[in-house]
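Alright, structures below, take your time with them.
Only the coordinates and a few stated rules stand behind these numbers; no lab work does. This structure is a prediction, so every number in the text was calculated from the model and none was measured. Cβ atoms are built from the backbone, for glycine too; each structure is taken alone.
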Structure I
């Protein structure tokens with residue numbers, strides 16, 4: 001049976017068909033739907049872990065115990081998971097272990113566009129890269145086989161366009177996977193220096209065997225398609241789809257295994273074509289390898305290493321034509337739509353207050369990163385998940401070295417605090433810092449689409465679970481000043497922030513209001529602006545709420561999207577905003 005699947009859905013289906021037993025992940029676009037779809041299969045234990053490092057370690061533990069396991073994350077998540085990843089490359093596995101990473105060329109929802117292929121190279125871990133849903137399904141199954149046959153973790157790399165594009169895939173039944181027996185083996189699994197040195201030799205020997213495996217074009221991973229031999233193109237992933245559309249007559253070496261690369265196959269292909277071209281997104285990973293082999297090749301001479309490729313970019317760049325900033329379809333004038341916080345968002349009051357207080361705000365990754373945008377312009381920094389807490393501490397300590405004290409707060413979401421904010425808070429307490437941390441507790445992991453986390457009291461399968469008490473947690477790590485505030489009461493919230501930043505000790509403010517988009521959240525009826533009372537001062541517009549707009553000099557509220565949070569009522573000094581009697 002064939003079914004139209006997202007690339008992410010196909011990976012989930014492939015893992016299920018391969019008999020996967022344990023899946024542990026952390027949500028992150030464009031990878032999130034993989035784990036959400038696996039959670040629908042009752043045969044699989046599935047969880048959201050607090051962060052990618054933990055998810056990887058859970059999956060490693062399951063594999064060592066003899067099960068087939070998988071963890072999924074976006075590209076920046078591999079930075080968090082790198083510590084266990086590099087060492088499990090030495091220990092190897094027992095049951096198959098697959099790490100799925102979704103890169104984000106073009107940064108549709110990311111703070112950088114790093115190329116995860118270099119992790120495979122650096123860790124000496126095989127990497128497969130599918131180009132459509134069928135290959136997502138097939139390569140996932142193949143990855144488990146390679147993992148067990150070569151005693152190695154395997155990385156499956158997707159990019160946004162593969163993860164979120166639909167195509168047909170042939171479905172099969174789930175295999176009856178038998179758990180492999182666990183055997184105690186300290187020389188294999190305990191990586192002290194003496195053991196690790198011997199395992200490094202194993203890794204190098206394994207890489208040679210994997211390279212031989214990658215040379216087999218009949219295996220379905222690396223495929224040669226000979227057509228017109230005037231032009232030969234080496235490519236992989238989504239770039240293969242673009243290549244086939246732009247150069248239908250060209251000969252193509254499609255690499256499904258991007259590490260280790262098949263030198264003999266590349267050499268043979270290069271010798272059979274007149275001109276050799278590499279088409280790949282982001283860095284010249286394949287191109288550099290081919291050059292190091294002493295083969296004449298071009299790639300980034302034509303194609304950018306920034307953002308995504310597409311058929312228009314490839315066609316024009318190769319012909320040397322000027323690239324316009326937009327295609328004809330994109331060039332149609334449309335109203336500007338800058339990203340904004342949703343109507344009723346509990347973060348809005350926080351950033352309005354912080355903006356008006358002129359405090360330095362160390363920001364983090366989440367919906368609340370939008371606090372950097374107009375009209376608030378409140379967020380000063382945003383580096384990675386959890387960095388807001390540690391960076392605020394660094395800022396305060398730097399000021400102290402010069403006898404200064406600039407009011408500074410860190411803002412971080414409840415899920416992100418669980419991910420990597422706790423250790424930063426511990427650092428503040430342990431090293432006698434005085435930073436104020438505002439935890440924006442909206443009762444869900446909002447940015448990636450409402451996933452559960454350790455603070456919500458639900459698992460990925462919506463089963464009841466113990467919920468972390470943020471107040472007790474902050475107190476447990478040594479914070480004495482912990483308070484819960486309502487971000488919709490801006491006057492009281494401002495007073496709380498002022499009080500805590502003046503305190504000469506660590507403090508935590510938990511801004512507690514659920515995400516306005518949660519199904520069970522009801523703030524009441526929409527509010528209206530009484531045009532007779534309105535003085536047209538524009539104070540309500542300073543909130544940046546999408547529901548409030550200026551209609552030819554008359555301020556109005558769009559009742560279809562207003563959620564009745566009443567923040568605008570607090571802005572109006574003339575009592576012109578309220579609910580109808």
Structure II
């Protein structure tokens with residue numbers, strides 16, 4: 001045993017932790033991305049390794065461009081994002097396929113079948129096909145760590161960015177992972193001018209397009225001998241082509257079957273697929289979401305079945321695969337555990353709650369955006385009427401204003417969080433001012449990217465690596481792009497916020513309202529002294545006005561007619577509201593809602 005081997009560790013890691021370890025072992029020098037479940041923890045874990053510079057970019061496009069720049073300088077570079085983030089990064093992605101790389105460049109994209117925390121269920125393999133890029137797909141944390149190391153070698157061998165596709169079940173599952181030897185780049189870090197390669201003027205791009213075509217042929221030949229594309233021969237009655245987590249479901253459902261496990265899902269190993277097809281009675285393609293493999297395999301003239309058996313919506317599990325293919329009952333592998341229902345809700349003390357309560361009162365059309373505040377759609381707040389994608393709220397509101405004309409004045413607002421505004425909302429605000437409408441933009445500034453786990457952003461005052469940083473002045477920024485009317489308000493102050501909303505929504509020109517209060521879950525806020533409220537139940541009439549906030553700290557205690565009469569109340573009173581002192585953070589939003597002075601500051605005595 002060598003000294004290197006004796007120093008290796010066996011670790012218990014999530015897929016995202018394993019990807020971070022793999023990036024470190026690949027000697028990645030620069031990593032950039034944007035947080036988005038299920039990819040967020042990759043960069044967060046990468047900050048543990050001092051030798052890697054790691055940052056949150058304002059959006060995925062910027063993150064990928066940073067990684068491309070580091071690659072051009074000869075460093076191994078990493079960009080991370082979730083599947084919808086790859087849409088944002090698509091512009092540099094397609095061109096980077098033409099430019100190629102110097103230092104290895106890997107883009108990790110995490111899909112989210114079943115949409116556990118996403119607005120759509122797209123299949124990122126289609127980007128690999130369209131951009132003519134190789135894509136690897138691991139099935140568990142151990143493979144995730146090894147595949148990212150393989151990806152860097154492929155990137156430098158074939159002069160190409162490499163996509164690595166993860167998903168929710170790979171990203172968040174735990175598994176045994178062995179640490180490994182460090183690999184290094186084939187090139188030295190430094191400036192090396194190659195304008196014909198890196199400047200994509202049409203003349204250069206046409207030359208590079210030929211290089212991409214040649215690379216595709218080389219990669220297709222490589223796919224046939226790639227060690228992670230392998231046939232596991234078994235029973236010849238039925239054969240499967242599969243990849244990623246679907247491979248694990250197939251092996252659990254049909255352990256005796258013959259399986260072609262694909263580690264590289266683009267380009268495909270045609271000869272290997274034909275070899276399996278010729279050796280089994282029936283070929284079945286098992287893949288989540290789109291018939292990506294199935295379509296290409298059928299185009300090869302190979303008879304197979306796939307989506308006629310298996311669903312194209314949602315993620316699989318062993319029971320789904322077994323029932324779809326064999327017709328056996330698809331009972332769950334484990335009996336479900338009874339849990340207390342916990343509907344999604346904003347936290348107690350969330351500064352967004354007061355705003356949405358007021359928007360509900362105003363009965364305006366609320367063009368919403370992506371973030372915690374999307375929960376403003378749910379009852380009892382019920383104050384969000386559209387939500388398309390990151391940064392779309394302002395553009396949607398502008399389009400509605402142009403369509404409605406004067407009839408829409410005072411009826412349309414856009415709501416967007418601070419991190420989302422930085423991500424892709426600013427351009428839309430510039431458009432609103434430039435093309436002149438009357439919509440009001442409400443910028444929810446809670447000082448953090450709360451929706452993905454409290455990552456810092458350019459308005460938070462610190463970087464991913466914990467260093468102090470400039471904090472954007474939103475008031476000055478909005479005025480700099482031409483907004484004349486900018487007001488800032490504490491959204492916990494219900495009545496003051498309502499007054500400013502009415503004032504600004506009534507204007508004939510664009511305006512911005514900044515609702516500023518830190519997220520209650522920021523560590524510094526958790527330490528803040530709490531001054532909770534309680535309910536004087538003797539004064540509570542059961543009017544339920546406080547319940548319209550939907551605050552989880554306010555709990556309804558029902559009572560019967562007999563109990564009401566016994567307590568000296570009207571027999572029609574159905575119950576009282578109680579404030580849970582363990583949950584209440586003393587934001588005070590409920591105080592002005594009670595007209596009977598039943599809500600009192602301080603703990604109940």
Computed 23.8 for mean count of other Cβ atoms within 10 Å over residues 146-153 - originating structure among I, II: II
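Identify which of structures I, II gives the largest calculated value of distance in nm of label points 7 Å out along Cα→Cβ at positions 82 and 378.
Details: I: 3.3; II: 1.6.
Going through I, II one by one, distance in nm of label points 7 Å out along Cα→Cβ at positions 82 and 378 is largest in I.
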Given structures I, II, which gives the highest value for volume of the Cα convex hull per residue in Å³? II
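By the measure distance in nm of label points 7 Å out along Cα→Cβ at positions 106 and 522, tell me the structure among I, II with the highest figure. Each step should come with its number before you reach the end.
Numbers: I: 4.0; II: 3.4.
Biggest value here belongs to I.
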Note: Cα extents along the principal axes in Å, for residues 426-529 alone at 42, 31, 21, derived from one of structures I, II, originates from structure II
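For distance in nm of label points 7 Å out along Cα→Cβ at positions 34 and 546, which of I, II scores largest?
Numbers: I: 2.9; II: 4.0.
Between I, II, the highest calculated value is found for II.
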